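Multiple structures follow.
Nothing in this text is a laboratory measurement; each read-out follows from the coordinates by a stated rule. Computed from a predicted model, the values in this text were never measured in an experiment. Cβ atoms are built from the backbone, for glycine too; each structure is taken alone.
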Structure 1
Amino acid sequence: MFYRYYPPNSFDFIFTKEGVSLRFSQPSLLNDPFELNPCLPTWSEKFHKGTYEIINDNIGILSCSKNECSRTMWSHYAQDHTGFVIELDVEKLEHIKALPDYFRPLLYASTRPHLDELLVEKIIELSFVKDEAWKEEQEWRCVVHLGTIPLTGYDPNGVAIHTETLPVKFINRIILGASSSITLEKKAKLWIEQFAPNVQLFKSTTSRKTYSFEYIKI
């Protein structure tokens, strides 16, 4: 199974009657400025910038985690434990089934990768390398040409939003954060009742004995 962490305000626009809407993000939207931004020691800064713009306009990345209970990710991605985690079988996405070689775990490295040729294959490989400082996230990625994912809108900054819907039957659990609100819990219960009766709902709680969390079914 795979996991995605979300802040509470994401609930209303990612959950639909068909399933959960998953965004394939441009590299510039990711939280690490080194994403697909390799070392180019022999090229000019101008060419470096142009290369990154080409990559950013054409690559879409869907990130998931194998870590179902990371305190760091709960704090960072789920807005200080007020959000939620979705457990899903993301391998059932159409683009992952069609291109299985482009869905795999990241290689966490201590040195920044180099790009000596502007080739599609080399650019794709770069998207699976990340600084080892992020290794706790146990990230897997699906990397595709952005044009193959439906355009569903634009964000407030005018950046295109490309999403694909994962059907309800491939969603296993919704886990609410330890500091999540009653409002979020009501929204989750209502969505499950109306569209996904087989999805289980859990709440994260702090362990009484260790620095860890327990997931309690509600």
Structure 2
Amino acid sequence: MSAIDTNMRLICGVDEAGRGPLAGPVYAAAVILDPARPIAGLRDSKKLSAPKREALTLTIQSQAMSWCVAQASVEEIDQLNILQATLLAMRRAVAGLSIQPNHAQIDGNQLPGLTISSECIVKGDDKVAEISAASILAKTLRDQHMLELHAQFPDYAFDQHMGYGTALHLERLRRYGASPAHRRSFAPVRATLLKTFPHPSPLPLMRARETITAAQFPLPITGEG
């Protein structure tokens, strides 16, 4: 990679993946693209097939000036609430970049409280290339993590719904109860726990690093092209 012009305006795009699911951590990514190496095909990750996302992930990781993927654990989601945990993951992603940006563009309408100038862009993952790239990284790496969770907890079929509250997931939740990977602060999981334990639940919040160690990293995953 060529030397960085200190007067260059470095913009990072920031997006999250996994706010809505009933299980697993929430992920966020930050990406600084290289204007000399444009990447074709960037758009909202939800509008791309899994193979296309995976191919673009490799391209982003090899051609971006800098990228970082971070997360907030299930424990942090249950302690903070999903919004605050998402913003925490975003801050971690930006802080983990190997190159310090001087401006951030965040998908949605909530600023995460960064130390650099920031702006929100509603539906930015389909408007701004940097945010699209962040969306793709966050979604791809979270899906990979959910496949790891499926290997640990196959009864819940995480490989089919990635933790979202589908009919299949709810049926498995009712049948097997909550796993350590489930978000106990989310209503369907909480309802399952209350049926199993009508008194205050004796189950502690998941201690992620004790129960999910292979795929749940304590530090962000970072890189640059």
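Observations on the model:
- Comparing mean count of other Cβ atoms within 10 Å over residues 79-86 across structures 1, 2, the highest figure is found for 1.
- Label whose coordinates, when helix-only ellipticity at 222 nm (-39500 (n - 2.57) for each DSSP H run of 4 or more, over all residues; to 500) is calculated, return -11500 (choices 1, 2): 2
- Distance in nm of label points 7 Å out along Cα→Cβ at positions 63 and 191 from the coordinates reads 2.0; which among 1, 2: 1
- Origin of the derived value 34, 17, 10 (semi-axes √(5λ) of the Cα gyration tensor in Å, for residues 39-94 alone; candidates 1, 2): 1
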